[in-house]
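K.L.:
Dropping the structures in below, format is structure tokens.
Taken together, the values in this text are just the output of simple stated rules run on the coordinates, not laboratory data. Note that this is a predicted model, so its numbers are computed, not measured. Cβ atoms are built from the backbone, for glycine too; each structure is taken alone.
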Structure P
Amino acid sequence: MDEWNSDDRTSIATEDELNIATARADGTMRPPVVVWGVVDGGDVYIRSVNGVDGRWYRGTGDRMQGHLSTDDVDRDVEFVTVDATGSPQLTRRIDAAYREKYHRYAGSIVDSITSPTASAATLRVLPAS
């Protein structure tokens, strides 16, 4: 897996909406969905507001591969499950990044993406090799 270049990280860090398509078992892509994402250090994270039962999140399990796009980024990606219970410090940093980036939205909306349900469905997103 590769690392994000600084231009891609900056774009992802500033774009409110990321488009994520997940790969089916046969390698074809599902239609993209809009998700919120944040950057912590050099890493990109996304969450399912509906937790592990969220439809798009369940779709990542087929191949742990997909595609991320924004206005400036268009990359095939790999997903890595983040154990929210195994790394409370990382979870707090990701929560803080969501609160900082999306602070202008209603508190109830930001609370939903920083809830334990959403935290349990956190994925690290890496550019595909």
Structure Q
Amino acid sequence: MPTGKVKWYDAEKGFGFLSQESGPDVYVRAEALPEGTTALKPGTKVEFGIAQGRRGDQALQVRILDAPASVSRNRAEAKRKSPDAMVTIVEDVIRLLDSTSEAYRHGRHPDKAAGKQTAKVLRALADELDS
């Protein structure tokens, strides 16, 4: 089986590309990832099968061999927002969710654009909390 590294992967869109150690880049879809894996970090070493797709080579049955080293804890903490900044952000998210719940209280879904924006803000907040 060929090996390579994750060139990039967009978890939201469910696809990305793997660079082979010898050969052209290979398209990878979410369905080819290991059970329970929803995203791949750039630089992760992987092993995979290849099938010919309509638009070129496509990865099958991706297996993660070695994840890239994480950023050190001290460096990650240095990039974190201050608690004062986080208070404002969290309060803004609460107001945003209150307006979303208001639509549901009136028996309707929020409009698609507002829903996408809320999801984007929640993902960013989750990433900040997870760092």
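K.L.:
Using Rg/Rh (Cα atoms, Kirkwood Rh), single out the structure from P, Q with the greatest value.
P.N.:
Q
K.L.:
Which of the displayed structures (P, Q) returns the greatest value of distance in nm of label points 7 Å out along Cα→Cβ at positions 59 and 115 on calculation?
P.N.:
Q
K.L.:
If mean count of other Cβ atoms within 10 Å over residues 91-98 computes to 18.6, which of P, Q did it come from?
P.N.:
Working through the options, I get structure P.
K.L.:
Comparing mean count of other Cβ atoms within 10 Å over residues 19-26 across P, Q, which is largest?
P.N.:
Once mean count of other Cβ atoms within 10 Å over residues 19-26 is tallied for P, Q, the winner is P.
K.L.:
Here is a further query. If helix-only ellipticity at 222 nm (-39500 (n - 2.57) for each DSSP H run of 4 or more, over all residues; to 500) is calculated from each of P, Q, which structure is the one that comes out at -12500?
P.N.:
Computing helix-only ellipticity at 222 nm (-39500 (n - 2.57) for each DSSP H run of 4 or more, over all residues; to 500) on every structure in P, Q gives -12500 only for Q.
K.L.:
Comparing relative contact order in percent (Cα under 8 Å, 6 or more apart) across structures P, Q, which is largest?
P.N.:
P
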